[in-house]
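The data blocks that follow each hold one structure.
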Structure 1
Amino acid sequence: MALQITSSAFAAGEMIPTRYTCDGPDVSPDLAWSGVPETAQSLALICDDPDAPVGTWVHWVLFNLPTGTDGLPAGIPPDATLENGARHGTNDFRRLGYGGPCPPGDTHRYFFKLYALDTALDLASGITKARLLEAMEGHILDEAQLMGKYKR
């Protein structure tokens, strides 16, 4: 079975509720996944907006998620390291944790990308998406994405 990611907060291709944006409490949505390869050693999650006027805007970087998990509850705290050992990177708001949709103008798309990796990454909290992608190179076993939209 291929890796899949979903959320009970919004269906693929649908609008993301205000609760998960800068117009609301700006908490991360719950996410669920399945189909993690048996050989995976960790998971990584990136959320970004390719429709931002300045180029792709990074909303969330999270890595070293344990493979035994099947998702995340809503409202993940912006701690450098979570209780399950996962580590937050720095988003384009220049802070750790989730920063929800806050688009100027038209409707934007937000991609929650989940990666199954064949290794745990020896990286410190606070890394950027670019650094995470570089470290993941050659280690991605499978990937899945969930896209939601938002317009202010």
Structure 2
Amino acid sequence: MQSEALIPWNSVLAFLESRRGLLDAVVFSGGEPTLQPALYEAVADVRKLGFRVGLHTAGMNPKGFVQLLPLLDWVGFDVKASFANYARITGVVHSGEYALASLHSLLASSVPYEVRTTWHPSLLSVEDMGKLKEELHSLGVTHHVVQRFRSHGTRQAKGE
């Protein structure tokens, strides 16, 4: 197993400082960033440098997400399935409730967003995707994209 060296936050800020005028924005992503306790401060630091800030999230921390919204310029919001079926997809009890609460907060804000669903046909049928599209539309989602699952770079599940 390959270990990755941690980069001190002050080194990241120094790099971003050197990129002023060359970069427009910083996107916080990877895993579920809203579960990181220092995310709010990190976003605030990046904004102080003059960068716009984006966030990729699945909304698993509604309280943290709603606190971050005023600092965000854009959100890429991952929706895994219809909210009633989330636990079947994620394996996490209440994950649909968390995602739905975060999505409600996003839709109530003025932050531009893209809701996206990665479609894996063995997890979600075409009918499931149609129901999800209807559910999102009924909630007021105006920008939903579907991206097809790509197995390149992932561990293959049995039967794939």
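Computed from the coordinates by the stated procedures, all read-outs in this text should not be read as laboratory data. In this text the structure is predicted, and so the values were computed from the model without any measurement. Cβ atoms are built from the backbone, for glycine too; each structure is taken alone.
Annotations
- When distance in nm of label points 7 Å out along Cα→Cβ at positions 75 and 99 is computed across structures 1, 2, the figure 1.4 traces back to 2.
- With relative contact order in percent (Cα under 8 Å, 6 or more apart) derived as 30, matching label from 1, 2: 1
- Structures 1, 2 were shown, and Cα extents along the principal axes in Å at 42, 31, 27 was computed from 1.
- Which of 1, 2 yields -1500 [helix-only ellipticity at 222 nm (-39500 (n - 2.57) for each DSSP H run of 4 or more, over all residues; to 500), calculated]: 1
- Top of 1, 2 by distance in nm of label points 7 Å out along Cα→Cβ at positions 67 and 115, largest first: 2
- Comparison of 1, 2 - label where FRET efficiency 1/(1 + (r/R0)^6) of positions 11 and 91 (r between Cβ atoms, R0 = 30 Å, to 0.05) is highest: 1
- Read-out mean count of other Cβ atoms within 10 Å over residues 27-34, computed value 19.4, structure in 1, 2: 1
- Which of 1, 2 leads on FRET efficiency 1/(1 + (r/R0)^6) of positions 107 and 139 (r between Cβ atoms, R0 = 41 Å, to 0.05), largest value: 2
- Of structures 1, 2, the largest value of distance in nm of label points 7 Å out along Cα→Cβ at positions 19 and 131 belongs to 2.
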